[in-house]
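Structures follow.
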Structure 1
């Protein structure tokens, strides 16, 4: 699959890390509830190899997926890693035996998390590490992240991390982090319905910083789905392909990391990069958010 069919390319600011704008999110490679091994380990390996063979060179993961499972599958499937592959991981949580999600944000927790990722991925240094703010609900958690970002900046100086990103953060937290160290990407909840980050995306674009939407296909109701379905019907595509294509059209600094455990679904997601949305279609999709009262 050509570069253009994967949405074009993006280079993280101040780095030589250039990725296709359609990447792959590995969370779904773990078992149900992001816990334990997948039901089909061979299938998980096949999906990763298919993605890379098709030109994907941006994989999003975390050692708390499983825990450890997705990173170990990535290593099994792809190590030694091909030149140009960028693996982005995240810190901020841990998974105890009761399968809950706990905060892991102390300096000791973050340092241990980096070493867990290095060991399970089989790497000497991590390309990009996102500090993920773990909230109690769907809304963003306010508050300082200076301590955590300072720890990551120190680990970067030690050579264990090459670049630093943020996840699930407010614009104020982005600014706070940037006063401490360079930030190359922000990963937040955003899609054709949930558009609270519109101004943040535009601000990051002006700085050349990547914005990576998680939950890019979630939160749709029949009302929005009918709009997507109508557009998809005209394009000969699926509604989800149109939702992904809208994100690529929204701003050139948006990178996609849709996840799946199915090779067929993977190919469908990647094909979204081939869709061209007309001004009329974009206007219809842009209008969805105005009709929706998104709960925080």
Structure 2
């Protein structure tokens, strides 16, 4: 593994078509994480992207939001998805995209989002570093309006080492929500839920949609999209602190196996609100998020 190579910049006049990226993502041959020899900083930029009210409404419906004029805080993530995919599809992107694991997420929102506004999107894959379980990197998204940053996201992804871990250390079991956590809502999550989210988000990663593909990639079966889990957890009821300014930090601990039944639970620690998506049967946390005015 070498240090970061030269920077690559992709500039678009409109959002790239996701169907041009997916063949390169699914079929291009990429080295295992241990065998990567170049770690380029790849960025992608596009301006004049509309916040279309109809798509926002579809996203809100799929993720469990009730009627509201507010734009869900997670929505800009799917707006930037075509740029994420364009970076993953680039011949110089060093890792297999379909096997990437979303580990953590951080969003900073500095103002209210509204349907009808136009924004500029600036996305980059950068900051590669080795972890115990694999090679991690960040995908950063900076959304600006009129030259002012209004929304920023850092997604940490990881590509697992393919050769056995000599230490034999097993990962810790996911924690459970506190016993006094309030249960906000419960629901069944099925393959139809995954397909509904894929259509509105353009995230057609086969680990979320195909039993055979998920098993070939080392999973026990189809798993739900992590960003749907986060969006749904924030929707019931909508997180009030994030209607305007706020910081949201998320950890994805264990995926939701489909079909499954999940519960959204909420509690507070030292003045910060925590919300988790939990397995109804075992109580284990799939993901949890905490938010506030400051990190």
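Since every read-out is calculated from the coordinates, none of them should be taken as a lab result. Computed from a predicted structure; not experimentally measured. Cβ atoms are built from the backbone, for glycine too; each structure is taken alone.
Numbers below:
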{"item": "Origin of the derived value -11500 (helix-only ellipticity at 222 nm (-39500 (n - 2.57) for each DSSP H run of 4 or more, over all residues; to 500); candidates 1, 2)", "result": "1"}
{"item": "Which of 1, 2 leads on percent of Cα pairs over 18 Å apart, for residues 55-198 alone, largest value", "result": "2"}
{"item": "Comparison of 1, 2 by FRET efficiency 1/(1 + (r/R0)^6) of positions 7 and 159 (r between Cβ atoms, R0 = 30 Å, to 0.05) - largest value held by", "result": "2"}
{"item": "Of the structures 1, 2, the one that 1.00 was derived from, the read-out being FRET efficiency 1/(1 + (r/R0)^6) of positions 63 and 231 (r between Cβ atoms, R0 = 30 Å, to 0.05)", "result": "2"}
{"item": "Which of 1, 2 leads on distance in nm of label points 7 Å out along Cα→Cβ at positions 39 and 151, largest value", "result": "1"}
{"item": "Value 2.2, calculated as distance in nm of label points 7 Å out along Cα→Cβ at positions 15 and 239, assigned to which of 1, 2", "result": "2"}
{"item": "Parent structure of the calculated result 1, 8, 16, 17, 18, 15, 12, 7, 4, 2, 0, given that P(r) over Cα pairs in 5 Å bins from 0, in percent, for residues 111-278 alone is the read-out and 1, 2 the choices", "result": "1"}
